[in-house]
Structures are given as C-alpha cells and as structure tokens.
Structure P
Amino acid sequence: MGPKDIEKQKVVLVKRYNKEKQDLSFFDISKIQNVLDDIQKEMLAAARKILDEMVIDVSDYSQFKSAIEKGGFLRSFWCGKEQCEEKIKEETGADIRVIPFDADDSSGKCVYCSNQSESKVIFAHGY
C-alpha cells in the first residue's frame, strides 16, 4: 500500500497466479475474506485440473509398465498387499505415492496380481 492508495482510500489487490487486479475501498476492507476464499477456490480448482490431466488410469500390468516408462502418475486398483507394491517397485521403479481419501466405491482387480481390490491408488516414480 502506497501514498496514492492512501490518498484514494483504496487498496489494489493483485492475484499473483493470473495478474487480475481488483480495487477495494478502505470501507469495503471487510470483503477481503471473500476475496481470499475465492482465491483459494480458484487455485484449488486449477490444481485439481492439472492433476486430473496428469493422472492416467490403467487396468492391467502390461499397460501399467508401458505407461510408467513415459512418467507421470498412474491410477489403478491395488489389493493392499505389500508384496504386490514391492514387486511393482522392483520391476518398474514406481511405488504408491497417494492413497486417495475421496476414492470412489468401485471395485476391480489389482493391477499386479489380479486379486479383487476395493481401493485405487496412484503410482509414480520417486525422485
């Protein structure tokens, strides 16, 4: 906030992620919480969009091995057995990076052993 802002009794808010500017009167300063809430929602939506674009769904191990060579994140069913995760890591270099909290209620077959699975996880290479 500079001398001109004080003279005009306003502040200029700039969103760093898109350079959008907004003037806010000193008398409307209580609206700052709404602006911050909007920023949080916009940034979260943008991050989720990027994540969704980077995650590839795979259903079998040959597809998994082919896709993981290209990098990125792979979402697949996993039976929960540590042995399967260890074998995947040994054979591909990828391991579980995320076990999503908001997973859907679907079920399928483990990408490695084909046993029934109730959970999808995200695999990737660690660096």
Structure Q
Amino acid sequence: SLYNKQTLAKAAKKVLRVLPTDPDKQHQILTRVGQNLGLFPTPTPHRQQAAIPMDVIQKVQDFYKNDNISWQAPGKRDYVTVRENGTRIKYQKRFLLFNIREVHQLFIQDNSGINILFNRYNLIRI
C-alpha cells in the first residue's frame, strides 16, 4: 500500500467531509465514482423498440409514391442511388406536394387501422 495508516485515514476523512449528508445522495455519488474508477460495472442501458412490420413499411412507401402525395421528377438524371443489402438501387426522385406532417396525417386518415407515430413514419420514407 502506498499510504500508511494515518495518511489513508486522513484522505478518507477528507472525502467523507465533502460528501452530502443525505445517504441517498452519498450512495449515488459513491456509485458513480466507483463506476468511473472501474470498481463497479457500468450499467449498459438498452431500450427495446418494437419493430415496424414489413407490411406497414410497404404501405408507407407506397403511400409516398402516390401521385396525389408526390410528383415524380421528369428528367433522366433525376434519380437517387440507395444501397440496400450491399447492392445499389436507383430510385426516381419524387417531390412532396405537402409537408411531411400533413402527409403523415393523410396516411393516418387513409389507413385508420395503422397507428404509427410521426418520427417512425418519417424514418421509413425513401
């Protein structure tokens, strides 16, 4: 040990003096310090998200391709290249006629059985 008995006790007393008096706060601070020093394992938070079914994804993509929602760019060079499963796929560019929130509301109205949140809906589009 690098410290003798008195020096170690003095250092521990300094640490205990600056800790808050509330035991819950003491526990919270000491566990964080222990995690930073590698004494305790750091918890790995993992959120579970329900996967969107493939039929819903297909319906959303088909809805975006609807001519009432978006119009297709006319030019030969107006395309976007997307990598899917290691292969490149070319999609003709499409421009929305409404903003994305309005398109989401229209999708909800047309497909009343499907309840998809806006942020998940926004991730699906091509």
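Summary of computed values
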| read-out | value |
| --- | --- |
| FRET efficiency 1/(1 + (r/R0)^6) of positions 46 and 94 (r between Cβ atoms, R0 = 35 Å, to 0.05) from the coordinates reads 0.85; which among P, Q | P |
| Label whose coordinates, when Kirkwood radius over Cα pairs in Å is calculated, return 17.9 (choices P, Q) | P |
| If FRET efficiency 1/(1 + (r/R0)^6) of positions 38 and 54 (r between Cβ atoms, R0 = 30 Å, to 0.05) is computed and equals 0.10, the structure in P, Q | Q |
| Structure responsible for -11500, with helix-only ellipticity at 222 nm (-39500 (n - 2.57) for each DSSP H run of 4 or more, over all residues; to 500) calculated and labels P, Q on offer | P |
| Per FRET efficiency 1/(1 + (r/R0)^6) of positions 78 and 110 (r between Cβ atoms, R0 = 30 Å, to 0.05), the highest-valued of structures P, Q | P |
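No lab work stands behind these numbers, since they all come straight from the coordinates. Model, not experiment: these values are computed from the prediction. Cβ atoms are built from the backbone, for glycine too; each structure is taken alone.
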